[in-house]
Structure 1
Amino acid sequence: MMVRILCLLIGYGFGNFLTAVFVVRKVKRCSVFELGTGNPGMANVKAQCGFWPGAIVLLGDLLKTVLACVFCMLLFGRGHGISHALLFAYAGLGTVLGHDFPLWHRFRGGKGVSCTCATLFFIHPLYGLAAMGVGLVLTLLTKRLSIGAVAIPLAFLPAAYFVYGAEMLALTAILSALMILRNLFNKGHSRGDGGA
């Protein structure tokens with residue numbers, strides 16, 4: 001249990017780094033929370049600052065998830081009685097929590113789309129990509145990024161259970177609940193559908 005808690009905490013620490021805050025400060029000389037929808041994510045930054053700033057935010061948010069997962073694997077990947085997939089799941093969940101609810105910004109963060117996608121890919125690349133494909137199709141059909149974002153972890157649920165079991169199912173369900181909360185019911189700082 002201690003390894004799981006430590007992976008969550010490590011992931012949370014990495015997740016607190018909001019790439020969009022630094023990119024927007026550099027490009028626009030203002031707070032990302034005052035820009036567009038107010039969401040510190042790739043879609044908002046791309047819409048307000050252009051393609052390359054949006055791409056940097058996306059890469060930064062993916063990278064912090066990758067770093068959290070790799071760091072946890074290096075620390076706990078051997079002799080701790082936990083699979084690599086579960087290490088990645090706990091580290092990734094921690095990163096999503098840190099991104100969505102950063103301590104240093106009074107728990108006012110992003111929507112966790114990029115971090116969730118990176119987490120699912122780390123757990124199982126093939127099923128992670130398949131889940132992202134479902135999200136992409138629904139985004140194109142509905143013209144709403146939030147719908148596609150919510151669909152991604154939901155589409156991963158069957159693989160989580162049948163490949164890894166009940167614990168992975170529970171973690172993926174938490175990721176799904178966070179995605180629903182942040183993308184469909186978050187009326188706090190966001191003023192639109194600018195996700196990630």
Structure 2
Amino acid sequence: MKKNVGHNPWQKLSSEVKYENKWVKLIEDKVINPAGNEGIYGVVHFKTHAVAIIPLDEDNNTWIVGQYRYPLDSYEWEVVEGGCPEGTSPLETAHRELMEEVGLKAESMELILEMQLSNSTTDEISYTYIARGLSYVGEQPEEEESLTIKKLPFEELYHMVLNGEIRDGLSVASVLKAKVLLDTKVR
């Protein structure tokens with residue numbers, strides 16, 4: 001039985017920033033929870049939106065990047081991704097990240113997915129684009145990035161997701177959504 005659909009059962013008593021840097025802000029709210037008891041709720045506020053790009057050439061090849069991910073202490077393969085600063089559109093960011101990470105310029109970008117990445121602890125929103133009409137202009141990675149670039153058929157990327165070789169949530173969701181759309185357009 002659903003209760004209070006659409007109603008916010010939380011009451012915020014106070015809010016305090018516990019940590020902040022140029023990318024994130026950690027906020028601790030003192031709250032009255034849905035059961036009526038006092039408690040705390042921590043929220044990670046992202047100062048950027050996440051943007052993912054799946055570039056596809058005329059033969060449905062794509063490019064992915066490999067990089068060491070510090071929080072997990074592991075090397076990961078991902079779709080092209082980056083942060084969209086406040087005041088910048090996700091589309092602008094998609095074009096910039098595509099050029100920075102894999103050195104490609106796209107004639108068109110199709111928005112295929114908007115999602116909340118972890119809505120129980122963060123307010124991060126993401127946008128995924130399929131890029132087409134590609135031309136190589138040379139990659140320009142940021143100083144925090146040390147990337148390996150890999151070109152492969154989209155189907156191979158899809159199987160990397162299914163086999164657990166790609167574990168980044170935004171990459172997984174983006175590839176699965178792209179697969180559904182590509183299969184639908186073929187029929």
Structure 3
Amino acid sequence: MHLSEIESKRYYKLWKGLLEYINRKHEIDPKLPDIRTSKSIPVNDILPVRNVMWDNIKDLNEYISLNPDSFEQEDLDLIASWRSRIQGQFIMLKHLKNYSIFLYPNAQLLYAVTGITDSLGDMFHSTHLPLIIDAVLIPYEDKIIYDSLLMPYNVRIGSNMKKNLNDEYREIKTKHDIIKTL
């Protein structure tokens with residue numbers, strides 16, 4: 001499952017505007033093309049901008065206050081909701097019909113994560129799961145998405161650890177609901 005075309009276009013319009021603002025404000029990479037209008041920017045080029053943004057949440061607040069891209073209040077409210085992000089190392093455990101399950105091992109929590117333009121199952125085949133990834137999970141209305149950058153580790157999880165993770169998944173699921181909104 002992934003966002004609709006309208007939802008994903010809206011997300012990228014907001015996300016790219018925010019990244020452009022952060023890049024200009026902090027002069028992270030003046031050689032980057034205009035992020036808002038760019039079709040594709042290599043991950044290694046955009047990653048430093050994204051990291052500065054999440055490391056300094058005051059910039060997000062400032063962006064909302066200034067509203068340099070003249071977004072509607074509804075869009076600014078969505079951007080403001082990103083303050084409740086969950087950032088760290090996750091284990092993508094499995095793909096279900098409507099979302100993929102991310103285990104946040106530090107807190108023993110399960111998150112239902114929806115793809116943005118493609119389902120996570122299309123991006124990461126289930127034969128490659130479980131997969132350790134760095135991610136930033138953010139709310140998108142009544143769903144959880146990632147901030148468009150998933151950084152997988154090049155680590156193969158063996159069958160014993162896979163079994164342990166599946167056992168952990170079942171145990172956590174019986175104690176807590178899968179978190180579907182932030």
request  = Work out the source of -23000 here, i.e. which of 1, 2, 3 gives that when helix-only ellipticity at 222 nm (-39500 (n - 2.57) for each DSSP H run of 4 or more, over all residues; to 500) is computed.
outcome  = 1
task = Work out Cα Rg over 2.2 N^0.38 Å, for residues 59-130 alone for each of structures 1, 2, 3, then name the structure with the largest result.
result = 3
request  = Could you tell me which structure in 1, 2, 3 was used to calculate distance in nm of label points 7 Å out along Cα→Cβ at positions 75 and 139 as 1.3?
outcome  = 2
task = Taking volume of the Cα convex hull per residue in Å³ as the quantity of interest, name the structure among 1, 2, 3 where it is greatest.
result = 2
ask   = Which one of 1, 2, 3 has P(r) over Cα pairs in 10 Å bins from 0, in percent, for residues 83-162 alone, as calculated from the coordinates, equal to 15, 40, 39, 6?
value = 2
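Rule-based calculations on the coordinates, nothing more; no lab input. What you see is a predicted model; the values in this text were computed from it and never measured. Cβ atoms are built from the backbone, for glycine too; each structure is taken alone.
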